[in-house]
Structure formats: structure tokens, C-alpha cells
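Scrolling down, you'll hit the structures one after another.
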Structure I
Amino acid sequence: MRAERFKVITVESDFGAGKKGAAKGPQALLQELQEANFSAFDVFNYTRLVPHETAPSEETPHGKNIENIRNFQEKIVENIQDILRLQKLPFIISGDHSSANALISGTKDYHANARIGVIWIDAHADLHSPYTTPSGNIHGMPIAALMGDDHREMGKNDPKKMTRDLWEVLKKLGRRRITPKIQGRDLVFIALRSTEDEEEKIITKEGIKCFRPNDIKTLGIDIVANQTLHHLRNCQYIYISFDVDSLDTQYSVGTGTPVEDGLTIEQAKYLLTTFGKQDKLIGMEITEINPDLDTARPMQKVISQLIQNIFTHKDL
């Protein structure tokens, strides 16, 4: 991957997560890269986004911290567009995965007429809405927001009016208020292995392409990458979102929701290198590093090594 194509941006929030600590992930990772004398891109010259947290005006159990998330995500959208105007690609290190809604919304707002494909490398589908969520944590909802679908027919929750209203804002994030931002046909899940029944029904209904652990073992990671790119061949742009819980638990203890049977480091390196050198690439995100959850083998060390590999490995 050519580092000069990218502009680094940190999104230091864990408003959407169930466990605190992911907001520290971006700085922990940058510190690791600096200590490793990583020079492929300038890790000292980056855009840093830190939210201003305010006390919620009321409890919103089906959309926790949704006021703070709305306010911060509007700021993220503006910054993503600033980077795209510079003809750079955002390389985002984010706290929790709820930020992906703003990152992709900002991209779609800038490229309003383009068809954007999303490669979601994650143990989870993140297809819930306030109407279906079992936890209320918004890091489990970004894909639903981007697809503009509440899935109310599967709903088991009755969100408060403020939650409903702010959820509508999140679905229409951006100056153009575009919704949906992405279609199910333009989404690929890789390493998916922890879902709820509602999410499985949505995957079937929307025809979302999925590569689960057995698929990866049967096909091989090179075929998975090739089939992913073929599936998204009609998209003008491709956005990559890499949640570190996509990795197997031998690597991914330092994240909020680790799940067994995930990717190896070599598989992750192959995917990110292959996808990262595509001309259609419009942004790449690394998310959900939580330094508070692992002191034995900090996740930031693992991901630092992964980033160094994908930016210095010329061919795989």
C-alpha cells in the first residue's frame, strides 16, 4: 500500500461501546507506531478528533449516549470531507465502531452520486437498530443506520421519542441527508461469527454477501478476497472497515467483544494489503482497540505490527 495516498485521522470516542477504554485505542496505537520508528506515513501529523461529552438530558436505554454520538458524528462527517477535498484517503483509527456511520456518511455526502461498496471485516454484523438492539450500544448499529432501515417488523423494543428522533438524524447524517448510504448488495461481511436472530434474518432478506469462518477455511483467504472484489465490481468506491475482533482470540483479547475462531494475523494482512491497493479504495478504518482490557499482550502491539506489514510489504 502506498502510504502517501492516506491522511491519518483518529476518532477518540467509545460512546457507542458497552465497555469503556476504546477511546484510548487510537493514541495507544499511534504510540506503538512511533516507538517502532514507523515512517511509511507521518504518524505525528494527523487529524485528532476528541469528543466533548455532556450529561444526557434523559436516559436512552435503547440508544445509549445517542445525544453525544449525534453531536460527535456531525463533526466527524465534516472532517472526512475536508480530507477528501485534499485528494487524500482517510486512514482512520477509531475507538468504537459506531463512528463508521459518520465516516461512511461523510464519504457518501462527498461522493453523492457514487455507489459505495463496504467491506466489513468484523466478528459482528452491527445490523441492529434501537428497535431490535439487545444491549442499547450503538456500536452494534452502524450498518443499520447506513442502510437506513430500522427493521421495525422485527422490533422488540419501544425506544423513547428522543432516541427515535436522534436515530433518524444518524440515518440522515450529512449535509445532503442521504439515506440509505449503502445497499445490502454492496456490503460484504468477512469473519462474521457472532450474530443475533434478527441480524441473520436481515442478512437473508438483503442478500448480504458473507464469509464466515468455515467459508474462509474451505475457500482460502485469497479466494475470499477475490470473490469480495468481484462482488463489489460495480461499485465506484470501496471502503474497508476492520474491527480488531475479526481476529482470533489468541490476538484479540484487547477488544470489547472478542470471539473465537477468527482471522489469523497473516489472513488479516492478506486482506488489508489486497483491498488496500485497489484503485477504488476511498478509506480504511481500524477500530475497537481497548488498551484497558489486555495488559499481557496489548492489542495495540499486534495491530501496530499489522499496519507496519501492510504498508511495507510490496506484494503478497
Structure II
Amino acid sequence: MRISIGMRTIKTAVGSAIAIMLAQLFNLASPTAAGIITLLSVTNTKRSSFETGLFRIASLALACAISFLCFTLIGYNAIAFGFYLLFFIPLAVKGKMSDGIPVSSVLVTHFLIAKEMTIGLLINAFLLLFIGVGIAWLANLFMPDVTKELKEGQNIIDDKIRQLLVGMSFYLSDKDTVVDCDNLLDKLKVALKQSETKARLHDENQLFSEDSYYLDYFTMRRLQVNILSKMNQVIKEIEVEDSRMVVTGVEQLLLKTASYFSEDNDAKQLSQELTAVLVAYREADLPRTRDEFEHRAKLYQLLNEFERFLELKTNFSEKHPPRRL
């Protein structure tokens, strides 16, 4: 059986060992606690590690205050520790410091074992925490750069959307060429889910800066794909010959969108051309039969969905001007 050792495992193992050695170097009591704190503090992203560390420091301060009251009033015994937990846990949860509950409580047991809370023991507890959290922060500074993977994800998703737009245009043109739009949509949704997960990790690894570009990009594409899924269903219900002139305009617009579909295209020109198609729709002869009326309504629904599709890209481009490569 093959065993895989990931980057996080390596960082955790090395970081925990270094934390213990540092604690020993400073002659701290219970140096292994620093290693355990590092073990618990190495997370998947820089931001989560940083936030977890800060919450654990605040959590220990709260834990020391509550345990001091309990040990002073009741004594250094199990009952006092139970009362400490009774008050500490709900307060820590309310203060969104749940991650600090186990670590802080383990450090509090050092006071229970020593049967005293001296300045020296308090300093020892905080130094153990600072070392453990600090090493975890340093370990999490080393994160793999996923920018290349995100760019590849963009290319794959955009290419499949182009294929989907072409496939829809082929359906409206009654060409013999058939594109399996349903299969393309399924593949798109899988690719988008994977890319959004990577983009979210990339965003969480920007510790002191905001870089939500890729996350916003894949979110925008996911919303567009949801619209394309609706358009795909509507297109199947349209009788092409009932509205040939307008259908031809939509077909050409879909092809043109596929041709110009890219990361940097803001879709404004395409939106103007869609407006022209809508004008042609409104100026077309009135439907003469019930079936023709229903097909015309489906066509109008298709145009409205496509308008929303283009608006999503326009809004994204306004928030994120063309990327510097």
C-alpha cells in the first residue's frame, strides 16, 4: 500500500519538533505542549492559521482569568476545573474562540498540577503558546503557488463554454453537426467546482492583501453556466421555423459570443448587438397561432437569459479591469 505524505504533514512534523526544541532551549516547563500547539495550529491556509493563532492567544487570556477565580475560590482540584470549563466553554464559543478551548484548557491543567498560579507559570503558559502558534505561522508562510493551476482552470472552463455556445447555435441553425450540450454542462460543473475550491484556498492565502479575482471569476462563470443550462433547456423547446429571422440573429450572436469569449472581453459590444436582436424580435410580425405564440415566448425567454449571461461578465469586468499578465 502506497503512503502519501503531503506538504501539510511535513510542515506539521518539522514545525512541532522545532517548537519543542525551542521550548526546551528556553527551559520552559512542559515543552512538549509547544509541539502539540503547533500540531493543532498548522491549517490549510495562511489566513486561517493566523486567525486561529490570534483566537488561541485571546482564549488563553480568558482561560487564565476564569481559572484563577475558580482555583482561588474552590481550590486546585477537579471540581474547580469542572467549574472552570462550565464558564469558559460557553464564553469562548460566544467569543468565536472555540478552536482555543482544548489548547487553553490543557495549559490550565499545568496550574492544576502545580496547585498554584504564579507569574512564572503564567509566563510559561503564554510562552508555550507563542512558540507553538509562532512556528505554525512560519510554517504556513510556505504555501504552493496555485496561480498556474487557476489559469489552466480558466482556460478549460472558457473553452467548454465556447463549445456550449457553438452547440446551441448549431441547434438553432438546424445544422447536421450535433454537440452534446448536456454532457458539456456536466463537465463544466465539475471543473467549476474544482476551480472554485482552489480559488478559495488561493484567496485565503493572501494574508495581508485582498485578491479575490480568481474566486470572483469562477463564481461569475458558475452563474453564467447556470444560465446556459436554462438556455439549453429553452432552446430545445423552440420551433426554429416559426421565428426564422429572429432565430438567425440569436444564432449569429451565439457564434460571435463564442468567437470573442475570453477573460478580458467585457461583453459590452455583445450586449449592444443583443439589444439589436431584441428590437428585431419586437418588430417581427405577431404570432398567428397558439403554437407560434408559445415558441415566440420561449425565444423571448432565451433572449432575456442571454442578456443576464452578458450582464454577469460586464459587472465582473467593471469590478476587475483587464488582468495584468
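Just a few scattered comments:
- Mean count of other Cβ atoms within 10 Å over residues 81-88 - highest-scoring structure of I, II: II
- helix-only ellipticity at 222 nm (-39500 (n - 2.57) for each DSSP H run of 4 or more, over all residues; to 500) from the coordinates reads -26500; which among I, II: II
- Here distance in nm of label points 7 Å out along Cα→Cβ at positions 9 and 265 was derived from just one of the structures I, II, and that gives 4.5; the source is II.
- Label whose coordinates, when FRET efficiency 1/(1 + (r/R0)^6) of positions 73 and 193 (r between Cβ atoms, R0 = 41 Å, to 0.05) is calculated, return 0.15 (choices I, II): II
- Computing Cα Rg over 2.2 N^0.38 Å across structures I, II gives 1.52 for structure II.
- Here the criterion is relative contact order in percent (Cα under 8 Å, 6 or more apart), and among I, II the highest value is seen for I.
Taken together, the values in this text are just the output of simple stated rules run on the coordinates, not laboratory data. Just so we're clear, the structure is a prediction, and the values are computed from it rather than from any experiment. Cβ atoms are built from the backbone, for glycine too; each structure is taken alone.
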